[in-house]
Structure formats: structure tokens, C-alpha cells
Structure P
Amino acid sequence: MLKKYDTLYRLVRDEVGFNFLTPTRKREYVEARALYIHILLKYHRLGYSQVATIIRHIGGKFGLKYDHSKVIHADNMWSVYKRFNKDLDKTLNILLPKLGIGDKQIEKLFIKERVEEFDDSKIDKVMELVSDLYLEDVEVTTEKV
């Protein structure tokens, strides 16, 4: 079970360029840990305690001590980290195709996450697309009648 999360750890580590499970409070390490935690919570659908166990298992080799409260804090801070460090979003977008979860599942989760961040112009574009889909559907059902 832990092998696939160890593989994910290596993917994130290689992408950020350093061992983010090193016990330090440096900003880039904290943000990279939050990225890893975000992926485990949102894309692997694990609970806080499960994520803490994985991080203890992998990070314990480097002296990192972790519990569920640190996972909760990292999860709560993810949006703040992402807002002030645009590279986190880019890194997440690079990692998503490499996760090995079904592509459609990743796309759905990605869309759900992004909808919360939409501004009015993006919402207008989505509404236009939905309206076009609705009109197409109405045309198809009226043709059948």
C-alpha cells in the first residue's frame, strides 16, 4: 500500500528539486509538503490520519515527525500557499498527469477544485458553454418527439 505513496513522494521530490520531507520550517519545504498532502487528500481521497501515517513512514527516515493536526493545518493553508506562490499550481498541473489515477477522475477533481477560484469572466464562459449544451439537448429531444 505504501509503495505507491512512496512513488508519489519521489515524483513530487523530483519535480520540486529537493527532499521536502526534511524536517525544516523553510517556506519552500512547507509549501512542497502541503502540495504532497493536497494530492494525497484530494486525488487519492485519504483521511488526515492516513496521510499522517504515510508521511511518518516516509519522512521518519529523515527525522520528520508528523501527526494528523499538521496535515489539517497544511490542508487549511493550501489555498494561501497557492495564492502567493504560483509555482505550486504549475507544479500540481505537471504532476496530475503522472499520478496514475484514471484521467477522467483527475479531470473531474481538478474542475471541482478550480470552480471555486473562478472570477466572473470565467463563470460567464462556463455559463455560455452550459447554455449551448442545454440548447443542443433541447434540440435533440424535440427532434425525437
Structure Q
Amino acid sequence: MIKILSNSRYFEIIVKALNYLFNRYNKSVDEVKKIIWEITDNIDYLNVEDTYILFNPQNLNLMPINYIIYNFEQLSITLDDGMKNFDNTYWDKLRNAKYVWDYSKTNIEYLKNNHNIDAIFFPMGWTPTMKLINPIKWSERIIQ
């Protein structure tokens, strides 16, 4: 089973979008090709059957046995003091993933050229789950 780890409010919209996409995919394929998944907020670290989809591996000290990293970070950034924005543990987590998905072709090139990591281009498009809650009309917005 695929388990989508929802442990950050910043990725809630992505979790909902993947849930929507998996549902839509399952409606279009035969029973044997259907994706079986659930959304979870914790990891069973001893489970060897499930594959977790992770969005923020830099915030996890211990990684599940099987995982996919869906990266949304800008990877080739150098900070003002010349330091890189990720340490070696981050790159190791990506190397040990079953797959690395990324929204950015620039990131994919950076991963391959600088860390020998093969990533899959997986841009997140719009889904109906991304609609605004209580949107404010443009004419009613206050600029301070």
C-alpha cells in the first residue's frame, strides 16, 4: 500500500491533490492496475510492505524502509554566506529513496549532475482540490 504522509500543513494542498489524482486514475484503469493508498500522519518504521510518499524528508530523523520523496525544494540555491541549503543527510535520503519525484527540470538536472540522483519529472498541475476557501474579491482587497 502507498501511504501519503501528511505531517505538514504546508503540504496539505499537495496531499489533497494526490488523493484526487489517485482517485481519478483508479476510475480509468482495470482492477489490477488500481493504486491502493491512504493518507496518514505517522510512519510505521518496521513496516516493509508499505511505501510512503514524503514531502519534507529534511524534517525526519528516521526514515521508513520504503519511500518516495516528492521534492518541492529549490535545490541549487547557495545561501549568502556561501553555504548550501542542505547537508549530506538530505542527499543521502534522496539517494536511498525508491524514487525521487520533482516539480522542476532544473532540480532534476542539478540532482543528476551534482549528486548522481535520478529524479522523475512530476509537475503538480491544478486540481479542483486547490480552489480557494472563502476567496476575497479583487475589488475588496486592502493593500497596506
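Please treat every number below as a calculation from the coordinates, not as lab data. Please read these numbers as outputs of a predicted model, since none were measured by experiment. Cβ atoms are built from the backbone, for glycine too; each structure is taken alone.
General remarks:
- At a computed 3.4 (distance in nm of label points 7 Å out along Cα→Cβ at positions 9 and 49), which of P, Q: Q
- With helix-only ellipticity at 222 nm (-39500 (n - 2.57) for each DSSP H run of 4 or more, over all residues; to 500) derived as -23500, matching label from P, Q: P
- Each of P, Q could give FRET efficiency 1/(1 + (r/R0)^6) of positions 25 and 89 (r between Cβ atoms, R0 = 25 Å, to 0.05), but the derived value 0.65 comes from P.
- Which entry (P, Q) yields the derived value 2, 8, 15, 19, 18, 15, 11, 7, 4, 2, 0, 0 for P(r) over Cα pairs in 5 Å bins from 0, in percent: Q
- Ranked by distance in nm of label points 7 Å out along Cα→Cβ at positions 33 and 129, structures P, Q are topped by P, which has the highest value.
- Source structure of the calculated read-out (mean count of other Cβ atoms within 10 Å over residues 41-48, 11.2) within P, Q: Q.
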